[in-house]
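No lab work stands behind these numbers, since they all come straight from the coordinates. What you see is a predicted model; the values in this text were computed from it and never measured. Cβ atoms are built from the backbone, for glycine too; each structure is taken alone.
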Structure 1
Amino acid sequence: MGQTSAIRHIARNRKALHNYFIVQRFEAGIVLLGTEVKSVRAGAIGLRESYGVVEKGEVWLCNLSIRLYDHRGYTDHEPRRRRKLLLQRREIRRIEQRMLEKGHTLIPLSLYFKGPFLKVELGLAKGKRQYDKRAQKEKAQMQRELQREIKKYRIKT
């Protein structure tokens, strides 16, 4: 019988859902150095400006910020270096084909530990226009008002 391992979220890119339509989601492993893993476990990570690129059949995560580990010895890592992502070949081909279409980009949505392994949830995304963002904001406001009215009605009866 297979065991389901607990998922423990480390970081989320909340601005991604505001700025992009997520077309498709992927889960990838990430190649890290020892001090990077320790920094990630300590929560010293930033996803906001990072993005993915496909080069020579490999997917790389660029601009992911992992602060230097406080208790490091002589070893060190570059905080914003490119990090290789581990995906299956067919997923890489699918991502590459979609990224060739105009307006598609690859962005990390969240980082989490799945058992002992650090995973990245990637989103194949298409940028939102300003009017899309406004419409989404109005829809959320209307939803909040509706929920408020429902709650008020339930209390009275």
Structure 2
Amino acid sequence: MLNQYNIERSSEGIVLTAEKAYASPEQTISGPADLADMFNEHFHLDRLLEEHLYMISFSAKLCPTAIFEVASGTATGCLFSPREVFIRALLCGAVRIAVAHNHTSGDPTPSKEDEMACRRIKSAGELVGISLVDFLIIGSRGAYYSFAEHAGN
């Protein structure tokens, strides 16, 4: 099973608590389209009317290990920092991560803020040894933008 977790404070310290379980995909993620499908299937990012940011952690072989909602916002924005992403990634022992957030307009074209957030998450991951597989922006009707796909452009 693939669990969606929350991080909580308890008498033992900071702990992960499972919120919801999903059937674990047997295959590894082979590309951005698979990631976009996974985020849309589990979280309906392509239909939400407020922006949300989710992170999926992976093993070294790109098998999903945990899912987190990192932040939620308004119709036009979602505030977060690499700190919130990597607290979760480190607590669950992630080797790699993928991050996605939605654009409620339906247009997945990245903003300057999206570009800066992707660079900051990638840099922070390099410092702690957790690679960023991709940063996706999810639009409507199956549209998405993959920073990994556009890295060479």
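Determine which structure produced the value -10500 for helix-only ellipticity at 222 nm (-39500 (n - 2.57) for each DSSP H run of 4 or more, over all residues; to 500), calculated from the coordinates; the candidates are 1, 2.
Answer for the origin of the read-out: 1.
One of 1, 2 was used to calculate Rg/Rh (Cα atoms, Kirkwood Rh), giving 0.94; which?
Value 0.94 for Rg/Rh (Cα atoms, Kirkwood Rh) corresponds to 2 out of 1, 2.
Of the structures labelled 1, 2, which one yields 22 when relative contact order in percent (Cα under 8 Å, 6 or more apart) is computed from its coordinates?
Answer by label: 2.
A value of 34, 26, 15 was computed for Cα extents along the principal axes in Å, for residues 32-103 alone; which of 1, 2 is the source structure?
Computed on structure 2.
Comparing distance in nm of label points 7 Å out along Cα→Cβ at positions 64 and 144 across 1, 2, which structure shows the greatest value?
1
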